[in-house]
1. Out of I, II, III, which one gives -5500 for helix-only ellipticity at 222 nm (-39500 (n - 2.57) for each DSSP H run of 4 or more, over all residues; to 500) as computed from the coordinates?
2. I, II, III: which one has FRET efficiency 1/(1 + (r/R0)^6) of positions 27 and 51 (r between Cβ atoms, R0 = 25 Å, to 0.05), as calculated, at 0.80?
Structure I
Amino acid sequence: MRVTLDHCVISVSDWERSNRFYRDVLGAEVIQRGAGWAYRFGEQQLNVHGPGGEPHPVAADPVRPGNSDLCFVWDGRIEAAMEHLCGLGVAIEEGPVPRPGAGGEGTSVYFRDPDGSLLELISYSS
């Protein structure tokens, strides 16, 4: 048997602010889903819970704004990721630092989304 990750869920407190951040900073395709949104990255997706939505079913301890920790692969050198973030006014919290990821050893930078969720960009390029 083989399974792959289809989507995971984050929660946000402000649709407009978060849609703009995930589109502009991470390049997400922002897709409306009923009263809410999803952020698509190629074949993976973040389903987003937020104001006005009542998702069903929910986890035993539902995801809340600011309590996610997600890593995205940056296709290129980590220095370019840092320039991209700084150019958009996104503060880098940590990095560049060596980190293991699904693709092996990489180099990462950490920053936060508008609600405070920890985000990581990892580069496997040398």
Structure II
Amino acid sequence: MSLPTRFDHCVVHVSDWARSNRFYRDVVGVEIVEKEGRWAYRFENGQLNLHGPGVQANPLAKIPVPPGGSDLCFEWSGRIDEAVEHLKKHTVEIEIGPVPRSGARGDGISIYFRDPDGSLLEFISYSR
């Protein structure tokens, strides 16, 4: 049964706004959206909201997202070797990969790396 839902956003913790804004803009390719002294990261089909310095977590969450506590996958629209070169260009260490993985669109090839706060990030490519 299909419900009328789709992914909208999730929350990531950052400890340094400027450092994280540069990383997510330059490495992940997000649009940085300023919202009343804090930021969010938008990409084609979703958004990352942020817990960070000076931001009160939503009281419904009860436990704020911890630094390094996220595990996020982004689709890389080209071949995975292009993603590897992109990370090398930005001196981002690849922890694992390229390795076969299954994602939202089926089988792909992934590489894993970390953001400045230690959250695990993944680029998956469905291009062969």
Structure III
Amino acid sequence: MTPVRSYVHEPMRHGRLFLAGDAVHIVPPTGAKGLNLAIGDAVTFARALVHRRETGSDALLDAYSAACPRRVWQAERFSHDLTTMLHRAPGATPFDRRLQLARLDRIGSCRAAAADFAEGYTGFPLD
């Protein structure tokens, strides 16, 4: 068994160096969010570069490091929740297993929980 690790580096900028994708955040593969997050970072950064070219303003570049982590942390939360719901942790107790089953049952039986799960699974908005 390979340990699954999550990581987020903040800020996502150091001077003129902007970080994106796996260079700044790692999510467990359970949620399948790594590529989506990297593309989201790239799109956000590209918009900021276009804005700078068209207006001369660094406002969106300056906001990059604050804008991306909101989406990143939601994907981290979703991936962590999914990992802990679907995989048995070493040393898990029968109580822990019942909690996992209760979480799965909640998604299957509650429209609001299903909607929250669906939003997390399909991804979070860039803005």
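Bear in mind these aren't lab numbers, they're just calculated from the coordinates by the rules spelled out. Quick caveat: nothing in here was measured; it's all calculated off a predicted structure. Cβ atoms are built from the backbone, for glycine too; each structure is taken alone.
1. I
2. This figure was derived from II.
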